[in-house]
Structure I
Amino acid sequence: MLIGITMGDASGIGPELVLKAFCDQELSGDFIVIGDYEILAACSEILGYSAPLHKIHHLSESQQGMLNVWDLGLLNKSDLVVGKISRQSGYAAYKYVWQATRMALDGDIGAVVTLPMNKEATRLSFPNFTGHTELIAEICGQDNFTMMLASDKLIVTHVSTHVSLKEAVELTKKQRIFDVIELTDAALRNFMAKPRIAVAGLNPHAGEGGAFGREEIEEIIPAVTKAHKAGIDAAGPIPPDIVFLKAVQKEYDAVVCMYHDQGHIPMKLLDFDSGVNVTLGLKVIRTSVDHGTAFDIAYKGIAKTKSLVSAYSFARRLLSLPADSGS
């Protein structure tokens with residue numbers, strides 16, 4: 001089944017990643033890039049990739065052996081601002097994701113793989129933008145979803161993501177925690193019979209019996225109890241300073257984290273280059289690289305493709321397609 005890869009912010013490393021991965025034959029199977037043909041052509045010229053680009057506006061126009069680009073025609077070569085915040089690039093990146101998600105909902109593509117957007121650039125046109133995950137969920141008309149970060153070393157999911165730490169504490173509620181445990185369990189059952197899920201505490205030492213906060217007693221423990229009743233192998237709350245070690249040592253298959261940095265910091269420390277961002281609970285399959293636009297190295301030809309290849313391979317896995325020989 002066809003996979004759509006969004007080009008990401010034109011000012012960052014997104015264009016060169018997909019060009020490099022294609023030219024190095026790291027991506028196999030059928031896919032298209034959703035973005036701007038002129039930007040990809042300019043990037044290919046700057047970096048000397050000589051990628052065989054082919055502009056399409058209908059899937060029937062795709063050609064074998066070519067890097068097929070669903071061209072939205074939003075940016076020209078003259079619009080390219082390398083390594084800097086650009087309102088035009090931020091606007092276009094938003095539209096690539098919108099187009100890809102609509103195509104997935106319509107059944108034209110089987111999954112969406114997203115390259116990085118710059119939140120500051122996108123907010124110049126869409127002030128309420130918080131991230132890919134929330135945007136795709138909004139387009140799908142869904143509110144029960146979560147972000148999973150996955151690698152061979154660790155898998156984490158999140159009760160909250162792009163909110164302030166104060167709001168994250170307020171969002172640590174029984175039903176939401178249970179929902180994330182359930183979404184995590186359902187996703188992992190694609191790969192294993194009975195996942196073992198650890199649920200991290202919110203406070204130091206998981207609250208230590210209420211001495212450092214009552215969220216564990218009032219919200220997390222009831223959620224874990226509810227998960228047990230639903231037949232899910234969940235344990236917790238486990239103190240945050242030891243739960244990731246236990247997961248890395250294979251005592252657990254995934255960790256449900258209470259907020260953004262609780263999950264992101266160990267993931268990026270352990271496997272920055274290969275991590276995959278997966279959105280669970282949506283009508284469409286979406287995976288993403290687990291890094292940003294890296295303006296400081298854009299269009300220098302040194303960006304690593306490993307996370308893109310991993311995200312693409314994970315999307316194929318979720319679609320039950322044969323293993324990507326390029327991964």
Structure II
Amino acid sequence: MADVLTFTDRGIYCAAGDFYVDPWKSVDRALITHGHADHARWGMGSYLATEQAAPVMRMRLGDIQLDTIRYGEVRQIGSASVSFHPAGHVPGSAQIRIDVGGEVWVVSGDYKVVSDGLSEPFEPVKCHAFISECTFGLPVFTWDSPKDVAAKLNTWWAIAAAEGKTAIVGAYSLGKAQRILSSCDPSIGPILTHAAIENTNEVLRGQGYSLPDTVRVTAETDRKAYRGALVVAPPSALGSAWARKFGATTTAFASGWMALRGVRRRRAADRGFVMSDHADWPGLNSAIAETGAERIFVTHGYTSVFRKWLESQGYDAKIVETDYDGESLDATDTSTEDAA
């Protein structure tokens with residue numbers, strides 16, 4: 001039986017349905033796992049994504065031809081049967097199941113298996129072949145529970161507030177920022193957000209996602225009047241002129257990369273919180289085992305190490321070259337830049 005998917009210079013291609021999954025170059029028909037910029041790009045002829053992912057995609061990409069699908073709904077595209085299943089990565093994120101003549105392949109996009117209380121929880125999908133990220137595909141990456149991370153975040157903020165400082169935490173505008181907001185204790189003080197993050201918040205609130213009340217930072221905001229506040233901003237805002245207008249501050253960065261020694265110094269932050277929207281080492285292994293797949297294709301991350309590990313566990317594992325970023329330590333959330 002021919003492979004359900006092939007890997008091209010435009011993206012992951014399904015000949016049976018004549019569509020691509022998360023293509024990085026312009027194509028006629030794109031199925032999109034989630035709204036992050038490295039997976040949902042401008043310039044496709046048409047898009048198909050979950051109902052929950054669509055509003056953020058429209059906000060980011062503008063006037064696009066976008067069709068939506070419910071989680072679990074089966075859509076026939078050519079001779080391929082397609083369905084979208086929760087990936088647990090960010091609100092609206094999905095794994096895409098593609099069945100051609102009984103041969104089932106799943107493109108996971110990005111995923112995490114531990115529920116964050118905000119994103120639709122990860123759903124294992126049985127398949128013959130599974131395309132998996134491995135952004136954090138080393139044993140050193142093992143996440144603390146969301147409850148423990150929230151306790152550390154709130155303790156840091158409370159200490160800063162008691163010292164009369166504003167606590168600024170860097171987080172990407174879709175997913176990580178909302179996880180921080182959902183984790184924080186509003187009784188400590190006011191919560192402010194960079195305009196780019198608040199734009200995403202407004203879209204998600206409109207969809208029914210629960211987030212605490214926040215104050216949008218504008219050019220007119222008297223930032224020094226908010227001593228003791230928590231400010232959530234894109235990573236690129238840390239140390240910038242935008243941040244210095246708050247006066248006395250303490251800064252933090254939230255990322256899975258904070259599990260590595262020395263990374264916090266590289267980010268020039270006072271504090272690091274180990275928080276990721278991607279699966280850790282145990283999560284990657286459990287997700288792959290639950291698929292029942294024998295063929296695993298690994299992409300964006302520690303691909304060589306993880307492939308060798310999978311082979312030692314009896315899998316037929318291969319590396320796939322793609323144009324996805326994963327959770328990059330050095331990347332800036334360029335879609336969120338704002339001069340306010």
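Laboratory data are not the source of any read-out in this text; all were calculated from the coordinates shown. Everything numeric here is computed off the predicted structure, so don't read it as measured data. Cβ atoms are built from the backbone, for glycine too; each structure is taken alone.
Of structures I, II, which gives 1.18 when Cα Rg over 2.2 N^0.38 Å, for residues 182-285 alone is computed from the coordinates? Don't skip to the end; give the middle numbers.
Numbers: I: 1.09; II: 1.18.
The read-out comes from structure II.
Check the numbers for distance in nm of label points 7 Å out along Cα→Cβ at positions 62 and 86 across I, II and tell me which is largest. Intermediate results must be reported in sequence, preceding the final value.
Working: I: 2.7; II: 3.5.
Looking at the calculated values, the largest one is II.
Upon calculation of FRET efficiency 1/(1 + (r/R0)^6) of positions 126 and 294 (r between Cβ atoms, R0 = 25 Å, to 0.05) from the atomic coordinates, which of the structures I, II produces 1.00? Walk me through the intermediate numbers first.
On the way: I: 0.70; II: 1.00.
Attributed to the structure labelled II.
Match the computed value 23 of relative contact order in percent (Cα under 8 Å, 6 or more apart) to one of the structures I, II, and report its label.
I
Of the structures labelled I, II, one was used to calculate distance in nm of label points 7 Å out along Cα→Cβ at positions 78 and 246, giving 4.9. Name it. Intermediate values should be presented prior to the final figure.
Values: I: 6.1; II: 4.9.
Label of the originating structure: II.
Quick check on the output: -6500 is helix-only ellipticity at 222 nm (-39500 (n - 2.57) for each DSSP H run of 4 or more, over all residues; to 500), derived from one of I, II. Which one produced it?
Values: I: -11000; II: -6500.
This figure was derived from II.
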